[in-house]
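A.B. asks: Next come the structures, one after another.
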Structure P
């Protein structure tokens, strides 16, 4: 019989609903693991144990009365610290906001809570969600449970570390340039970025850059599907939010025929997108997983050159403007309290030239146009999620790929960031191991075809099951 921490959120929730175990049992089992493993990983930065225990008791009372608390009944959930939870620290992972307290639950949090989840605490993130590693002046360095010398990625690094270590079965995440897919790849998890606008945001301003989406950090595809069914839908505060999809994700990829949803679709492979480089061992492992997916799902492989513009300027400039719109008046006089990348963002904003802004906007247009041309000939695009395995936990602003120096964008996000600019759905699927560290296969679909990404993950999960937990989960 599997231990509680080894079970995914789907199994835990259905067990609570059936009376097989209690929300209290789930909570205490995971609190014990957080107490034991978090000093090593630094993945959880705030706990609200009293409120969590009260909530678990409430869930158990509802079940005893014959009521269904919801699809996440009794599941302990960690919330990425860039989100707002009423009464909890609301720091944006920055010293500047170290004393700020959340005035409300944001939309994702409120919907997860309403689905019966037990909110346990906050997970660490990169400052303002800017970079693909998790190391901040506020909380220090967060580590990867596959190898604690390496990063779990960012900005959802604490969430991925906690889930891969069995400290929590599910955590919230967000993806503005790869911040769900990159940590999922580095930590051996399935990571889904939805079509932009599928989950409405608010209270608070909607994303000017129109790149960031909310989503789950989980261990199984069925967990991702159920979580997304809980959080998707429009809000009045978000003018770019979409209606709920007619088809439930869980019905499509758990109860439905995942292979049938994919058979005959045209698919292309690219390990460069026309500008990036992938380490040979990573490319080999990911291509093997891609070929397995093609065979298992009956996909039609199309030999198609994929040439997209480099996303760096567009993604960086548009994202910086949005971040400064949120934070500039608060941080401009406290630059010394920021990490290096956030300081650089302030400086670049203050010295932003009109021609650079024009280049960023036009670059985004060019990326959308180029992606549209590619997807006029195919249904799915397969790429590595990242060019390398996880790098040092403390982080880096540059690195090497195949012996060539690249920027942080080229090191971690060359395959993920373009599809934040285009608003397309993408899923990172565990694709194997390279030198003892996980790597991921990214599947990208047309906008609103999110089910195809999840179906691909479900097919590979069945054909090539991945370890649900990192080895550290079983230590001690």
Structure Q
């Protein structure tokens, strides 16, 4: 049953908050009630736009008094329905809380509000030779609070790890209106349970992240970006094993199937990057050695790749423009597929050492049981995260397609469970994956999840219905 806002609640909001604090305009309800999942019709009762932590604390305290459900909202770039409002909840948008404090170049930290856009934080830190190294295709739209709430990964996890590694402290508001300052800017604090880690990756069901102290690192030195054609997924893994032993660092190691590259080059009007058409491709970013013989090292390594027949063809970006175009071929896949037809997405992970066997069995499973669904696969090989997507075939209804995808998901998740993998590697559970949570989590774990949720949000008013 959809939530109806009581007159007394609305009166207090209009009396005690700024005039532009709440919107009930249909266009705002439509925009802020959805995320990129595109499966759930937005139906919020209102949207609020706080500018301070105090406003959030006062508002959620009022919501608790009136038993009003709240959905925290950032850049809404998630793909699991974690930020959608479908039953009349009030959306609490953090879009106006985008302050970024001065960078501390000695401590290599910066404190920002949760609504700061990821790419804006990168730009804010760059003049100091520093970066918050969480990086992915949606960085121009995503918010820091959302990154933290989903423990975002991205294309450089192999070098830097996920978001969790780059958060020193959090400011969080619970549904009781309490403001928690968790760890501040401390590098070391061994005084019991580190509560901030409960909020990182919890998808906004425990509290609303309002500010964060981020840990920074130095901007990387010279990078070389390669694009390789290889025979198949087994060849991708052979190349990855070889790269692991290379005499230089790895910044990114991404892969995609041929149909992904074909559709993204057509959609974005880009030239095919290599002459050789093959079953799979690798986008590999190397950290050039900081030595006088760096070029000799790289040239020798490349010669070895072709001598050992680890790659069929390849190219090296010769300019920033060429590098941007190669990255567009990786980061533009999802958008290009969305343009082509209705898309069903899966974001999964398995142990790195078992990716080859998993992928082989996954493709055999689709071929034998779901042959009418074409698989488009890409992913972050260095952290075991694969994106497995299917486009709705021409002539098939949306309802039939979703039914077919549901059946395929059951088989896919059963296979993932066999490999002790995860049904959601980086986009979270939200509404989309909650019925499949048992494939990756035990009943005992889920019971603990619920107990933690009840401790922080006993009335179940914050982002209700998400995860479990």
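Nothing in this text is a laboratory measurement; each read-out follows from the coordinates by a stated rule. Nothing here was measured: the structure is a model prediction, and the numbers come from that model. Cβ atoms are built from the backbone, for glycine too; each structure is taken alone.
A.B. asks: Suppose Cα Rg over 2.2 N^0.38 Å works out to 1.01; of P, Q, which structure was it derived from?
C.D. replies: Q
A.B. asks: Please state which of the structures P, Q yields 1.00 when FRET efficiency 1/(1 + (r/R0)^6) of positions 281 and 313 (r between Cβ atoms, R0 = 30 Å, to 0.05) is computed from it.
C.D. replies: Q
A.B. asks: Right, something else. If P(r) over Cα pairs in 10 Å bins from 0, in percent, for residues 217-432 alone is calculated from each of P, Q, which structure is the one that comes out at 7, 32, 35, 19, 6, 1, 0? Present the calculation step by step, with values, prior to reporting the outcome.
C.D. replies: Working: P: 7, 24, 34, 26, 8, 1; Q: 7, 32, 35, 19, 6, 1, 0.
Of the options listed, only Q reproduces it.
A.B. asks: With percent of Cα pairs over 22 Å apart, for residues 337-424 alone coming out at 46, pick the structure among P, Q it was computed from. Each step should come with its number before you reach the end.
C.D. replies: On the way: P: 46; Q: 23.
Matching structure: P.
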